[in-house]
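Read through the structures below before going on.
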Structure I
Amino acid sequence: FAPATMEPERRESDTSGLYKYAIDQLYDLAGYAEMHNTSVILKPLRRKETNWINTVSGASEICRLVNRKGLRCMGDFWHMTGENISDLDDIVSGGEYLCHFHIASRKTRCLPGSDGPADNYINGFTGLKKIKYRGFISYDCNINGNKSLIVPESVNLLLQQWQSC
C-alpha cells in the first residue's frame with residue numbers, strides 16, 4: 001500500500017481528515033489481513049510523489065496507532081534519499097513493524113553501485129542490524145549494462161557495506 005500521488009495544489013493542504021480516515025480503514029484492512037494470515041504493508045514514498053507517509057518513522061507511527069498484527073511497513077533506500085532524517089534513525093523507529101526493504105542506487109534508481117560514492121547504505125544497514133532485521137532486502141531498480149557483470153558487482157558492494165557495520 002503506497003500513498004496516492006497528490007496534485008501539486010493539494011500537496012500542502014491539511015491532511016488530518018485523510019489521516020483519521022486512513023487509520024480507520026487500515027484498522028479494518030489489517031483485521032481482514034490477519035484473518036487470512038497476511039499483512040497490509042505501508043510503503044513510504046519520497047515527497048515528490050506524495051505529501052503523506054514519506055518516512056519509515058511516519059509509516060511505523062501509523063502501524064502503532066492501528067495496533068494490529070495485520071499492518072506492517074517497509075522501507076526503500078531510494079525513497080529515503082533526501083528525507084530530513086538519517087537512514088539509521090528512520091529504520092530504528094520502524095523497529096518491529098519493518099517487514100521488507102527495497103534498495104536501489106541513490107540518484108538514478110539503478111543497481112546499487114551505479115551512482116558511485118553516493119551509493120552508501122552503511123548508515124541504513126547499521127539501523128537494520130540494530131533492530132535485528134531478518135526480512136528480505138530486494139532490488140527495486142533499473143539495470144543498465146551487462147547484467148552478468150554489474151549484478152555481481154552490486155551484490156559485492158552491498159555485502160561489503162553490510163559486513164562493515
Structure II
Amino acid sequence: VLSDYYMPNLDCQEALQLIRAVDREVPFVLVSGKIGEETVVSMMKAGATDFVMKDRLDRLMPVVSREIQNARVRRERLRVQEDLRRTESEFQTFIAKILEVIPDGLVVMDEHQHPFLSNHAFQAIVERYASRLGYTEDELKTLLIEQALQHVHSESGSAEIRIGRKSE
C-alpha cells in the first residue's frame with residue numbers, strides 16, 4: 001500500500017489501522033512531503049513499513065521492491081513456523097501413542113533433562129506406590145527420574161531402580 005499522509009476523504013492513520021486489522025504483513029509505505037519527524041515515527045510505530053519524501057521519489061521503487069520482498073520473506077517465515085508447530089504436534093501425538101502401548105513406565109525428557117511426556121504405566125506406578133512409600137506423587141516422580149538419570153549416565157547399560165519408604 002502506498003499512501004499519502006494527507007488524503008481528501010481518508011485519514012492515513014485510519015487507513016493503516018484498517019490494513020493492519022486485515023493483514024499485518026502487507027507493506028504500507030507512507031509518501032508525503034509535509035509531515036514532521038514525530039508524525040513519521042508515530043506512523044512507523046503504528047505499522048508503516050517505510051517513509052518516502054515526495055522530493056525523493058527516486059527512492060520509491062527501491063523501497064517498494066524491498067518491502068515486497070520483505071513481505072514475502074515474512075509470509076514464508078510464518079508458513080514455516082506454522083508447519084513446524086503442526087509437525088511438532090503430530091510428532092508428539094505419534095510418540096504419545098507409542099508410549100501408551102509399552103507396558104513399562106516410560107518418561108521422555110527434553111534436552112535439559114526435564115520430563116515432558118510420560119505414559120500411563122509410569123503414572124500408574126507413581127499413583128500406586130507414592131502414598132504407600134510416604135511420598136507425594138511429585139516427590140516420587142522426581143525420585144524415579146533422578147535415579148533413572150543416574151543409571152543412564154553410568155556405564156552399566158541396564159538398571160533396576162529401588163525406592164524405599166520415605167524417612168520421617
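Annotations
- If relative contact order in percent (Cα under 8 Å, 6 or more apart) is computed and equals 12, the structure in I, II: II
- Origin of the derived value 2.9 (distance in nm of label points 7 Å out along Cα→Cβ at positions 43 and 67; candidates I, II): I
- Computing helix-only ellipticity at 222 nm (-39500 (n - 2.57) for each DSSP H run of 4 or more, over all residues; to 500) across structures I, II gives -13000 for structure I.
- Looking at distance in nm of label points 7 Å out along Cα→Cβ at positions 99 and 131 for structures I, II, the greatest value goes to II.
- Which of I, II leads on volume of the Cα convex hull per residue in Å³, largest value: II
- Among I, II, which structure scores highest (criterion: distance in nm of label points 7 Å out along Cα→Cβ at positions 19 and 147): II
- At a computed 1.8 (distance in nm of label points 7 Å out along Cα→Cβ at positions 27 and 51), which of I, II: II
- Looking at distance in nm of label points 7 Å out along Cα→Cβ at positions 35 and 59 over structures I, II, structure I comes out largest.
Read-outs: derived from the displayed coordinates by stated rules, not from any lab. All of these numbers come straight from a predicted model, not from anything done at the bench. Cβ atoms are built from the backbone, for glycine too; each structure is taken alone.
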